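Derivation of every value follows stated rules applied to the coordinates shown; laboratory data play no part. If you're wondering where the values come from, they're calculated on a predicted model, not measured in any experiment. Cβ atoms are built from the backbone, for glycine too; each structure is taken alone.
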Structure P
Amino acid sequence: MRALLLWGLLWALEATSPEHARGYELAKVRLEQTLVWVNNGSQSNATNALEQAIVALYEYTPLMAGDDEVLENRDLALMMLVRVYLAQERPEIASAVMDHALRNAGGRALPAAMFGPRLETLHDERRAELEAGGEGSLRVSCAQPCRVFVDEREVISGRLSMLLGQHRVWVEAVSGEGEPLREVVSIDAPGQVIELRHDPR
């Protein structure tokens, strides 16, 4: 589970380069192959394989945000991960992964029902608890026109409401100038406001 809360530490390629695009395609294929492998019944090292395949895609947030197929596969991978942890009788970790998936979804429906009643019940319970916990917000300002992504979803810069817990934030200049701002922010209490500013100069 810890791997899901970590971001890749290397940013060696420009986001618009052919090498970066090829890396994204390879990461997509890796996730697809991992889904097939785990779905076919392999449980040996399944948790590590799923987590690593998911985290590998976080290096490509702007590409991922516009790719509905890969976002759906990410949701499937997270539900598979929950299922594996439930099968291992590790309910606390399963709940943490479900919370992570619900924060990622940003209101998008997760495919919990296709994994059986136990997982669907956990989904409903965790969603209710997260929603009851309230929200904080993120305020992003930029020195020049920018794009803002939260949990691999493009959002309008300004103030954004978010569920409590950790969220991945990526801010980049529209011009492509400078390095993107990449942060994991933690909303710990209802009403909390986190402010970020991006200035690529």
Structure Q
Amino acid sequence: MTAIVTAQPTPTLAAVPLNHPALIRHVRDWSDRDQIHKAVMTLFRPDLPGPQDQRRGTAGILYRVEHRPHPRILLQAAAPPARTDYGIRVTDLTGVIANLHPGGRVHLRVDINAVRCQSRTGRRLPVPDSELQGWLTARLEPGLRNVEILDAPVTVGRAGNHPLRVAHIAATATVNDPLALTELINNGVGRGKAYGCGLLTVLPAL
């Protein structure tokens, strides 16, 4: 089988313990996604390229808060964070991405702000649970097919002064187009990426 070749640099994935001093210093309420976003950005050098409100996207920074089995933030970026102290573990994703072959089954996790824009009013409304699998499948195509959601608990936090509804999805799927899947991994899925949504992690199913 042929390994993936892509012009984009392979990102790194860091596991940051929730008791890291930078997180403790900036996060007083773990339901406040704005606080978490600011704490995450302090782990990187302050002179990231681009305007301040675009630096996360320019650096390819995506993250997800996980409370089980280990309290941590999974933090993906085009380059590793400047801080790697206090138990931060950094993994290069080259090996994982190289093993994404057409037809292979994978386990995936992603936190999604599953909303749909109402054409008449322009309001964004939550996607009903009964439609979540179809909605997710459409956003993972053509990288993945045969998506089967195993678990999707929902929490509601805050992003600034606005509520943020997040579905914490665990699923299985079949790799359809490895290059398209690599794009999803690099760029994230859906909205709310500054607030901990969109990081797609995949591992081959054994």
**Study point:** Structure from which -5500 was derived, helix-only ellipticity at 222 nm (-39500 (n - 2.57) for each DSSP H run of 4 or more, over all residues; to 500), options P, Q
**Key:** Q
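Comparing structures P, Q by relative contact order in percent (Cα under 8 Å, 6 or more apart), which one has the largest value? Walk me through the intermediate numbers first.
Values: P: 17; Q: 27.
Going through P, Q one by one, relative contact order in percent (Cα under 8 Å, 6 or more apart) is largest in Q.
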Point to revise | Value 11.3, 34, calculated as Rg and Dmax of the Cα atoms in Å, for residues 19-74 alone, assigned to which of P, Q | key: P
Revision key, fill the gap. Distance in nm of label points 7 Å out along Cα→Cβ at positions 35 and 139, calculated, reads 2.5; among P, Q the input was structure Q
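Using the calculated result -1.12 for log10 I(q)/I(0) by the Debye sum over Cα atoms at q = 0.24 Å⁻¹, for residues 107-162 alone, pick out the matching structure from P, Q. Each step should come with its number before you reach the end.
Numbers: P: -0.97; Q: -1.12.
The structure behind it is Q.
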